[in-house]
1. Of the structures labelled 1, 2, one was used to calculate helix-only ellipticity at 222 nm (-39500 (n - 2.57) for each DSSP H run of 4 or more, over all residues; to 500), giving -5500. Name it.
2. When FRET efficiency 1/(1 + (r/R0)^6) of positions 119 and 295 (r between Cβ atoms, R0 = 35 Å, to 0.05) is calculated, the result is 0.75; to which of the structures 1, 2 does this value belong?
3. With distance in nm of label points 7 Å out along Cα→Cβ at positions 23 and 111 derived from the coordinates and found to be 2.7, which of 1, 2 does the value describe?
4. Of the structures labelled 1, 2, which one yields 0.25 when FRET efficiency 1/(1 + (r/R0)^6) of positions 199 and 279 (r between Cβ atoms, R0 = 35 Å, to 0.05) is computed from its coordinates?
5. If percent of Cα pairs over 29 Å apart comes out at 45 when worked out from the coordinates, which of 1, 2 was used?
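Values quoted throughout were computed directly from the atomic coordinates according to the rules given, and no laboratory measurement underlies them. Worth saying up front: this structure is predicted, and the values here are computed from it rather than measured. Cβ atoms are built from the backbone, for glycine too; each structure is taken alone.
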Structure 1
Amino acid sequence: MAWAVTRHAEAQEVMSGRRFVKNYRNWRAWQDGEVGADWPLIGMVHLDNMLHSDGETHARIRGLIARAFTPRRVEELRPDIEGLVTGLLDDLGRAGGRADLKSALAVPLPMGVICKLFGIPDSDRPTIGRLVGSVFSTVATPEEVLDTQARVNAYFTDLVRRRRETPGDDLTSALIQARDEGDRLSDRELLDTLWLFMAAGFETTVGVLANAVRALLTHPEQLAMLRRGELPWSAAVEEALRWDTSVAALPFRYPTEDLELGGRTLRKGDPVLIFFASANRDPLQHGPEAHVFDITREQRRNVAFGHGPHFCLGAPLARLELGIALPALFERFPDLALDGGEPVPTPSIFTNLPLELPVRCTPSGAPAPPRPRASGDDAVTPAAHPAGDG
């Protein structure tokens, strides 16, 4: 059994770092040998990287990464992101009026950015995408879990070998140098840190971009306000992060002692699962209309990127990508519209994004494609162990 934290205040308390830690070695079930290598979610908790460390270890690893995500370094990526967005929208304009916006824009944009940062060759991008999708799955069999783990380790071991032989101006090479010269990263920490940023820097932005587009297309009056310049696009970005965040939940945090939280008693070492999607719609934080998408909302503070010592380093980069892509998309395709019914979500309790996002996408000045024919007549509570939720 794991505890589910669903309210904003309790989520912030757990993430504050005062009474909860992240490293899996604090999990009582792990200590007792109840969790094996074939547990379906092992690839999300059995890691030695920045996200799953605490105290001095966390500060050491985070310090090595943080220099790549300073405001100046992030802003230097703007021309690359703008060029990537322009190229993807050019391709979208040649799609014949219909496309899956997720595969056409939401996936390749963050993939291109994060691969550039880490020196990942273009030819490896499909491999990275498949690995990320496999790790976030919560319906994998034990055999699939072990296979994914082996493929992740093999890929990043080979990447480190290649970058060690041929260093570049990228974060992978910088981390290898830190490992080799200063012995500040163990081999395991190096591989797990690379994997963390591939997964976090890719999958999360994919979901936010797809969800933001869908939210605006289903709230045309708010989209019109943005187009008229009545509100900045950053308002839409922040509300999309709050209302339909792409990271629904993440495992685990563990109490460092027996304690009370939200009227419940948690024992030392109990696994705690924070549901960011629920916390971001908490009426106690955002009022009785917390469930409503509203870019005019004054209180947009959310936990989409976490809180406390583990607040996401890549948040400024994700916001920059979204702030460039959204206005460019709707300027290039003013008649953009959803094409079909309710999108099918990915099979995971951790990620909140559609498998596809079909759209009609006629560039400005081009004739619209025909519409498809209509089908038819012509807080804190005990949660089941995530592995058993399917």
Structure 2
Amino acid sequence: MGWLGLDDTDSLAGGCTTEVFDTLLRHLPVGASTGVPRLVRLWPFAQRRTRGNAALAVEIHTNDVDGLLGHLDAWWTEHLAPLRGSMESSLVSDRDQFPASPGMVWFDLPPPPSVYFDAVRSHVSIDSLPEPARAWGGHGRIGATAAVAWPALDFTWEAIAWRLEGEDHRPRHVDDASLDVVDAWPDTFLSRDPRKGTSLIAPRGKSPVLFGLRATSRETAERGCQRLLEGSGTEQVDRWRVFQTNQASGDHLGPELTLTVERVEVHPTRKHATVLCGDVSVRAYAEGGPINALARWLMPGDEISVAGLTDADGLVHAERLKVETWVPRARQRPCCPECDVRLKSMGTNQGLRCPKCKLRSEDAWVDVEVHPPYASWVEPPASARRHLARPLVWDESH
């Protein structure tokens, strides 16, 4: 037995590595059986990433490894190698695109977990990868290797349903009433945007995926998928499968940072806030909702805690933000100790006087008590979170 990994068979404009992997698993030779397939999201800033930047892996049991590898050789040549180089313009993303560079690996034993954590938190070069027992293809080997190395210490589940062939250019149809039912189950998450009521399970753009239903248990993912497929408003699908995933694990985040604010800059049109804290700069995008609002409230001298992802330029993209201490925002005159009326100035260097009882006092100011717009950790709204982002409520409930 051993582990098979696959990645980078799609592009921003179409295709789906999960569907390609599912097809491969359905055509394994007789005598080969699989464990639970894995869908592993990786570093969101990887230069060659595709839409969701997910790689696939599975443990395969067989008494004929040589026969299995021969089958994989033939499958690679006939079905996977031809996907190399596919690329076209995307209607849903304006970032730089790269041609598909499929990669597949076979390991007798999984690489150390550090390989996964490197790939989910930072850039990894193909030259730095551990040597597999067998490898095929190009840059996709990076994600494929990381997916095999994932230790699955913290995981969720996703049921993915694929559309009938030739339907990927048509509008998607998922029964809305069934989605309401499934979204209300406690073990599903990120199925609807609670603010807008819109669906979060269907991808944008050209893709064979009809929906991906996320859940904290395998049983709920399976039951929820079946409920959606039975809905009268759901289009017919070709097939579906449940994957174990690292989504909502928070594995991509390093240690929390405690920083002192030096300056806050707000983009005049895009409205994102950049919080400058010495050698570290923190970005809070407008789509981040509460995080953006809190970042824009900050002033020099405030102390913050932030958990985020550092991009290739060293900029920290905030995914969680909290104000620990804050400087005064305004000052006012103190109140009269006798009648609690606000004292008023009598003029330059003439001190203060109570307008009611006429008590006089030396010139003085007191800080106006203020509080941040949010007293604890904040995160982006559901529609603006990364696949890997762990919901705050999960940590608050433990």
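1. Only structure 2 yields this read-out.
2. 2
3. This figure was derived from 2.
4. Answer for the origin of the read-out: 2.
5. The value was obtained from structure 1.
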